[in-house]
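Trainee: Please find the structures below.
Every number in this text was worked out from the coordinates using simple rules, so none of it is lab data. In this text, all values refer to a predicted model and were calculated from it rather than measured experimentally. Cβ atoms are built from the backbone, for glycine too; each structure is taken alone.
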Structure P
Amino acid sequence: MRQYICDEVTKTLATMQRLADDESISVTVEQVARRCCDALQAGQKILFAGNGGSAADAQHLAGELVSRLNFDRPGLAAFALTTDTSVLTAIGNDYGYEKLFARQVNAVGVAGDVLIAISTSGRSPNILRALEEGRRKGLVTVGLTGKAGGEMPPLCDYCIRVPASETPKIQECHIVLGHIICGLIECELFHGD
């Protein structure tokens, strides 16, 4: 057991180091944070979507923006499209699981909003449909995915591909990157330390 723990921590450290060393990821993260700030300052909102662990990340990051991350400040307009069971089950039943997020983007997304779609594989059909709908409606589309990227990159204005292939390692990086984006937004909008 102890060896497994050490091996997993070592793999996480190596993945995080690759993430830190990839200048293109840093540039993209900064661009995403700036676009989020622009949207929020213009009275727009940030929408998050994901499945499974990525759904939990979507909710987590929306919570960081609505509540707070590092310091007290006014709440920011952010919503996870993963939380309303009545909406989710109605869409799943009436239109199919692939339309789970696209239907919500259609209903509440407006041009200038930011859609942050999370899929470790980049192949989740409901995430891909949400990005397509976001593009159609003029939202800024952001993808968080793994090394392979799947089908996400061409559907995204900004696609952050974590340098890992294992789902747990990708998810660990996604939450770190999400926290960084939220922290950048807070600092930019509220000049925190």
Structure Q
Amino acid sequence: MNREVYLDKIENKIVSSEKGSIFVTSDFSDIANIDAINKALSRLTQDNVVRRILRGVYEYPEYNDFLKEFVAPSPDKVAHALARNYGWTIVPCGDTALNLLGLSTQVPAVWSYVSDGNYKEYTFDKITIKFKRTTNKEISKITYKTALVIQALKALGKEKIDDDAIAKISNGLKIGEKQKMLTEAKYATAWIYETIKLICK
């Protein structure tokens, strides 16, 4: 018996993506209705094409040949998949922002994000992801990279910002990102904007 057409389409969309990609049910809303999507993802989980991380969240797993095991899902990718499912805008904050910008080598115990959605918390594989609602001015109408740098500077604190931190952030930005950041960060707290001017020199 031939498999349903929608199952093939969903599988093709998954396997044509990069290993380690995270999917939510809404990613397939252009292919089938929710019941059919859930049925397909359940079947693909049984067939080891994807693995279920949370309810409605699946990973196209990446296998490490050297370690002979699957690579752990990226908490940041999971967070963005969840946000995509809810239609939220999110930005890493606190230790998460510092880690993603290379300002801290410590892997966060809790991956924290500010969002324009509701407060939510998820746990999988001993990892916790927290979404905290914030004012829209911190995340809306500015690019993701600008919002990320602002959150990282807030987490670091005015007294702990040094030349090394400024250089590290600056070296990770493209010229176009710096130009946008200078414009977009004008309404941030004064000391943050002054720091961003040094970053974008």
Structure R
Amino acid sequence: MSKTTFSVTYDYRCPFARNAHEHLVVALRGGAPWDVEFVPFSLSQTHVEEGATAVWDDPAKARDLLATEVGLVVRDTFPDHFFDVHLGLFAARHDRSLDLRDESVIHDVLGSAGVDADEVFATVAQGGPRDAYRKAHEAAVTGHQVFGVPTFVVGDSAAFVRLMTRPGADTSTARSTIEGILALFDEHPELNEFKYTSIDR
């Protein structure tokens, strides 16, 4: 069976990115036949006014970028641990209300996932992860007009998606949720926006 290939953006500060990426990871761990690229995107950069210093070049914004830079190092250097770190960073921010600008918080997430935090931070300090972060963000904006997270990119099409639920450990729910999103790309390309006016909770 050929794998479905797509990418999804994220910024660890966004709760809707957390929801979508939990569905992705739970489904992938359950054997979903997808080839997913996890693409970092900076919500800080989207709020920079035209002509102002980009976050990548602003020392005052360095701490805002740290968690994602760390995630990129793990994704590319310790791929077997990426899912644990990826969800761990989301959980630290949204389940535990911790500040991802604090190195000790990120250090604890890495340690819990069995990753050498000192090695990861040393790689971040070399600057390569920030360059990769910047290139990924700018490619998403230039290539697909991405403005937020999570944005699903399938082929030449991109769609911002806001999921209200989390999958827990339910592999079936996680997989069907993502497959429902992917089906819209194929079956309803004419659908530009579908948004409930209220949420029953």
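Trainee: Thinking only about relative contact order in percent (Cα under 8 Å, 6 or more apart), which of P, Q, R has the largest value?
Mentor: R
Trainee: The value -18500 for helix-only ellipticity at 222 nm (-39500 (n - 2.57) for each DSSP H run of 4 or more, over all residues; to 500) was derived from one model only; which of P, Q, R is it?
Mentor: Structure of origin is P.
Trainee: On distance in nm of label points 7 Å out along Cα→Cβ at positions 63 and 87, which of the structures labelled P, Q, R is highest?
Mentor: Largest one: structure Q.
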